[in-house]
Structure P
Amino acid sequence: MSSAPRPTVDEAEPSLPHPTSAAEAPGDPADLVFGAFSSSGPWVLDPDDLPWRAGADALRAKVAAQVPVVVRRRRVPPLARVARTGVDLGSAMAGWWLVERSRARRQGRPEISRAGASRRLRRAFERLGPTYIKLGQIISSGEGLFPPELVAELRLLRDRVPPETYEDVRAVVESDLGRPLEEVFTTFDPEPLAAASIAQVHAATLSSGEEVVVKVQRPQVAATVREDLAAMSWIAPALIGRIPVAALANPPALVELFAETVSEELDFRLEADNMLDVAHVLAVTGQRSVVVPRPHPRLVTRRVLVMERLDGYSFDDVDGMRAAGIDTEAVVRALIVSFLEGATLHGVFHGDLHGGNLLVQPDGRVALLDYGITGRLDEPRRLAFLRMLMAGSLNDARMQLAALRDLGALPPDTDLDAVVADLGLDQAPQDPTTMAPEDLLREVREVTRRLLSYGARFPKVLMLFVKDLLFIDGALATLAPDIDLFAEITQIATYFTLRHGSRIAGDIGIDPRDNPVDLEGVRAAVGVTSDVDHLTYRELRARRELIRRRMEDHRRRARR
């Protein structure tokens, strides 16, 4: 039987840098000892009595082993799907080439070209259906990894997915649960609370009286995804360098990354297992300010997931939270700390943070939803991950590169000293706001070219981690714009030192108690010089906007 990791906490708990909620108080559900759940759940979970969890590890390994087979370029592809994909994507790019690209060149406004390509791609994804909509949704949460015009356009795919009919939903539920709907539920809302590319969610009431939400997979979506992945793997090599968006990454590698990400989402037993693992990590690290909905002990199948219903403020309802007296800075701090602890100490973290997956409850606790995408690190990669973050806090560029190599982002035989020298990582940082736009653009291009020449790639778990960091970056902008970033980083580093110092020292041989955080590395990361000792997130955003405008102006002048 699969079981969640059961790490031990080795320090007396210091004062936490975020709000906590006491667990195991008199009258609290017994399963709070095991996981970070709500304090008044509809049922109590026994982790040793969950039939759907049996064999989860073997199932996860089987799904992972199928990915290379699915994305292997076939001699004869699924011709009908390749043709449909080629027509939709080809016509989208042809329209962009003839209209927006030409207009952008005439007017000297490259943003017209990017916006046009993004809009046409979004429309093509909508026509191509669930797999491409899912791909678009994943890209839309990668602000900073993809062009802002593309991210903004593909965000529209999050709430524009037509729901399945109630009759089809009912058929899936009854088929997977093996009973008529009325035997399981006294109410089942025909209108979904949300409809996504892979599944949709309905409010319901169990026959035993508990209010729940029911996640139901779309009929035939698994077969559609497999066929689409085969078509994508056939088309991807032809897209290398062909369109502006594809030029940002290696399209075949992006298809493989997408296949790894979406494959686990097609089995809700794995999602429920992810929920328990994340809840357990939160519990053993004492992070009771983040809660996970309980999956039902029995009503979980490959295509149906019944879970506890949690309510709260939308993550972007900042005014509502503050009016209710919720400390929004503490909310985002709790998210950061729990995210870092899960990744570095236990190798498990939520891999798809975005506003739709988070609710803030009236007591300030964050309800973390939707576990279809979860980052998992085996022990060697977890240690590499921990070394990478410790190296960042110590401003040790070579150690960071070694950790990235061990994570698979660089080839095993990479000459790390050569990379440090080649990229100038041993040099003092230069403030990008003081650089001429052409120099900054040249430097970015050169760094990218050199990294690619060393064989750099983007492993799945690193992509998920960076994507989550980018979401947290945006959350800081809305929930804590006036927080002092340097003071906050120091406070979180101090927390990790006091809370987990001996664990970190035992894991990687570096004791944070003897190695205080070096803010010079942080200053280099945000592009400020050593004389800057205070930087709010609002000020950082203003700097980024200044750089963006200067780069845009430079591109316009260059085209003219």
Structure Q
Amino acid sequence: MNKKKQKTNLDGYYEKSSVGTTHSGLPVKDYYNPDDLANFDYQKSVSDPGSYPYTRGIHQDMFRGRLWTTREVSGFGTSEETNERLIYLIREGAGGLNVIPDNPSIMGIDSDHPRSKGEVGVQGVPMCTLQDMEMMMNGIAMDQISMSLIASSTQTPVALSQYIALAENSGIKPSDLKGTTQNDPIHCRYAGFAISSPINLALKTAVDVIEYCTLNMPYWYPINVNMYDLREQGLSAPQEVAFGFAMAMVYIQGVLDRGLDIDQFANRFAFYCSVHMDFFEEIAKLRAARRIWAKLMKDRFGAKDPKSQKFKFGVHTAGCSLVPFQPKNNIIRVAYEAMAAVLAGVQSLHCCSYDEPIALPTEESVRLAIRTQQILAHETGVARVGDPLGGSYYIESLTDQIEKEVYAIMDEIDSKGGMKKVLESGWLDAEIDRASLDYQKEVEKGDRIIVGLNRYRTDEEVEKYEEFHGASMASQKVQVDKVKKLKEQRDEKKVKAVLKTLKATAEEDEKNNLIAFMITATKQYATLGEILGTVRIAMGETYDPLDVLTHPFF
């Protein structure tokens, strides 16, 4: 019996890298040598870790002194369900907690708002009232844990007020709290929340938080400029840094206008960065960012304290690099991105869970994300030496190249009147749209290979997944009923009185800091929507960003 001879496919054997640019389009040579560093001045542009301009890291001993903080973003369902996940993360070895609000909270509306239906607790935890914060933090030592409240929108001062109110009610001083509020409401315009983040209100709420924390909370980082969400839109690495720094400078100027000195608050400025799949470009990007930030703080703003000149950043591995097809490939992507973050000298790290393109992370997948960091820290040896790639012909050349690109973009923003102007004119929106479209075209044409998506697909178009995780409709009903019941049981006269004082203070002078008044309102169980809505009215906006509800008291 004759058997038909099959032709052997040797395409894989002859494959080669044909891309002559980085992920961001920067040209790359076949190899690098000393000629690429002909004008290299070690002391001026690089120097040792812990020394200006901090290219090689902000600490001399880097991870030998202290490892990065291991965090995993959490938040779903009710505050009770999120509390269970937080305690689980602590038990599994998380060094700090990350909690993200649900979409209604980010929008600044309550769980019982008519337009909140179907969104409550879906991809974040409701932060509607002090009661939510009480239940979320139940059994967690607030004076010992480092908490990252990923409240980024104009909701931020209310979320911070809830956290402070809970601490004070528990006998803990705000000055003893450690953690971070993201507090970057301007960027929320590009994360789906433009309608609730008008520029003047965004600046007001952000500056209030920075000023209050500077004067009252020495261990708290009041801002974590969110370059990550910008990068997720499809931006290049230089654009991520340039746009993020330009936004940071808007906030800095707002705080300076309040009368604070740069060295009073700049040492608690932090950044939330992406690390994408181009391994060496991402390392070079973060090294360049450290150098640029040090120069900006010293030369443009006159910061004299070395702590003010240090670029402090956390990393979230790139969620947009993950794909739902062949999802376990995402484990490999996350591990490489996390290693790049560590080699770049990260201070805080979140590893995406491999199932994020499909659903909320399961306990199993989030445990694996934590183990990824723990293996990096304790088995690979990458934490033993600060900036181990420093001095590489390629890395140093790429760092210089990215620095030039960042400065060019920032100069263009300055030439157009600064970040606030390009926000108002729509120039930044157009740049983000253009970058996003270019990226999508590259993927669809196959110019940018994504394994399992546009190359090396399996026969099955849709794969089978063992387990899904998501917030249930029952959880949403529990949350909405809880808010309605609280409103019925609280002292309405006291709530009205504190909100009236808040409104009068906000109307008196835009520079009046409102945090202390928000804390008082929070302790009377005024809701997020009521507190923020009161400030919105005082600043000439509608009570409800969706323009559905009117103020219940005024």
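Comparing P, Q, where is volume of the Cα convex hull per residue in Å³, for residues 187-410 alone highest?
Comparing P, Q, the top value of volume of the Cα convex hull per residue in Å³, for residues 187-410 alone belongs to P.
So helix-only ellipticity at 222 nm (-39500 (n - 2.57) for each DSSP H run of 4 or more, over all residues; to 500), computed for just one structure, reads -17000; which one of P, Q is that?
On the way: P: -17000; Q: -13500.
Traced to structure P.
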Any idea which of P, Q comes out highest on mean count of other Cβ atoms within 10 Å over residues 51-58? Q
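Comparing FRET efficiency 1/(1 + (r/R0)^6) of positions 107 and 371 (r between Cβ atoms, R0 = 41 Å, to 0.05) across P, Q, which is largest?
Q
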Comparing P, Q, where is mean projected area of the Cα convex hull in nm², for residues 331-426 alone highest? Q
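No value in this document is a laboratory result; all are computed from the given coordinates. Please read all numbers here as calculations on a predicted model, not as lab measurements. Cβ atoms are built from the backbone, for glycine too; each structure is taken alone.
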